[in-house]
Structure P
Amino acid sequence: MSVPDQYAAVVETARHLTQLLEQGCRIVLTHGNGPQVGFILQRSEHSRGTLHAVPLDSIVADTQGALGYQIQQALQNEFRRRGLTKGVASIVTQTLVDAADPAFSRPSKPIGQFYTREEALDRTRVEGWAMAEDAGRGWRRVVASPKPLRIIESDVITHLVKSGYVVIAAGGGGIPVFANDQGALRGAAAVIDKDIASALLANQIGADLLVISTAVDKVCLNFGRPDQRALDSMTVAQAKAWIAEGHFQPGSMLPKIQACLQFIERGGKEALITSPQFLSAAIGGTTGTRLTP
């Protein structure tokens, strides 16, 4: 809930990531930005009427810069501590989406703070926002979450990785942008799923392995129930069957499994889901859940 708290989490993760570099891995890092976007939106709300509102695409860019800075610094400090010579680069990354994507006619992703019904009606009238009631807790702004089509800066990212850099990219799923008939880009008021965008980037740069670092060591069936079962591995067919049976929740594990499936079905070799502290062990094959064709 504060910048120092955020940085402490980044420092801890940087230690685990540096272990992978010492083992010879080449790494491209992506990250989420949900809470940070929410904080910026709240600050904008508090200054409403005094300062201009910040467009959502600019907010995503802002969070890429701030989080990229923290991740860069934490990694550089950890490298120095271990005597590791590595460069780190954060790339402000744009993600192409289709203006005709059905998500834009059915915005569903809640962002920002809660409002009363009267405030929500005012935001719709004045700002043109789509608003929706959220589980009895109040009203929130909802925006589109379109399908990512292409990571614009993937060639730059590939070049940097091949040159030996650790690259931080596609933060928050990337800044959503439209392209006109001539290829000129402009920002879109949307948010992109970070896991799906990460899988897309992994495919574009020819990554050997997509790793999703999350809050659990392994994916589980019947999660949170007495018959919970941790999975060491799953095939594409098994994953699809378990999705159909409702084992993975939409706001939790489901988008991660779907991202892994996308990566593999578009030519990726394998994907891995585990927690930060077990990254090294999971890549070594002793924990985590591995998805294969």
Structure Q
Amino acid sequence: MSKEKIIFWMNVSDQIEDYQNFDQIVTNFENMGVRAVILHTTFANLVTKLKSNGFMVYSEFSCFEGEEVWKEYSDCIPVDFGGERFNEENGYYGVNPANPKFRKDLFAKFKKLIQHMNIDGVWFNRIHWPCYWQAFEPVLIDSSFDENTLNLFLQDNQLAFSVNEVKQFIIGEGSKLWAQWKCSVITSWVKLAWEIRNQFAPDVKLGIFTVPWVNGEYNNALFRIIGQDYRMLTQYVDYFTPMLYYQSCKQPVTWINDVISKTKTLTDRNIVPIVHVEKNTNISDGEEPQQNVLELVLSHPDSAGCIIAY
């Protein structure tokens, strides 16, 4: 493997309840070629310990999702066209990314993270409009049709419709404008995070986990439902990470190559895909990840590395 290609291991903090097996974990990481870790929960002492052992340390930053968010910000629960609130799906609680108060509070949380943690970068997760996309047949529900979000759409696009009129506009001639606006809501959050990064921690890298529907799947749901426009995001992101969950999505392994190539074409940024490791893999025992998929990703000419999700 080229030295330029980095293997990241994700969620180390979820696997170390104490430091009794830390030295063994370090040894096993070194044997597997892991050079960087991404922490699901970022503890200052763990960051220091990992960096002192030569690892680059990144933090996962969950954006628009969470059961606790639903409890604290009930107006963030997405609403469908008929006015019904979403239900959780397989433990996923999607959050309306247009909610002004939640966006502001999320920025404050991000700023605190990069100011007070000695990390090398941040990876934005759940950075999309609500959708449990990784199912074999994902349920695609457009959102959010609550009055506040519709008014924001009207204001940003200088439209003079009533709330009822704008809903009909959105499902008719305004559908493309609605999708573009949803993408702009996601991009504007990333842009402001990028500006915060530039001001307070310019050396911190920014990554983004992306939904891998790069070939127009589900009638261009990447734009209509998810709200991720790679071309808009690219100027504010250092790493793009297509989530290559080929097993849960019932895709052939060859699909991985296609998504990596298309993501590179759309972004011209460092592409660091993420793949899953089976839950019974125990890094304390030095078990190898699924080597064939890992090698496939690392051998791809457009891949700058690979993230292994436990």
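Remarks
- Winner on distance in nm of label points 7 Å out along Cα→Cβ at positions 99 and 139 once structures P, Q are ranked, highest first: P
- For FRET efficiency 1/(1 + (r/R0)^6) of positions 35 and 147 (r between Cβ atoms, R0 = 30 Å, to 0.05) computed as 0.80, the structure of P, Q it came from: P
- Among candidates P, Q, the computation of distance in nm of label points 7 Å out along Cα→Cβ at positions 115 and 179 that gave 4.0 used structure Q.
- Answer label among P, Q for the case where distance in nm of label points 7 Å out along Cα→Cβ at positions 163 and 227, calculated from the coordinates, equals 5.5: P
Quick note: the coordinates plus some simple rules give every number you see, no bench work behind them. As the structure is a computational prediction, the values presented were derived from the model and not from experiment. Cβ atoms are built from the backbone, for glycine too; each structure is taken alone.
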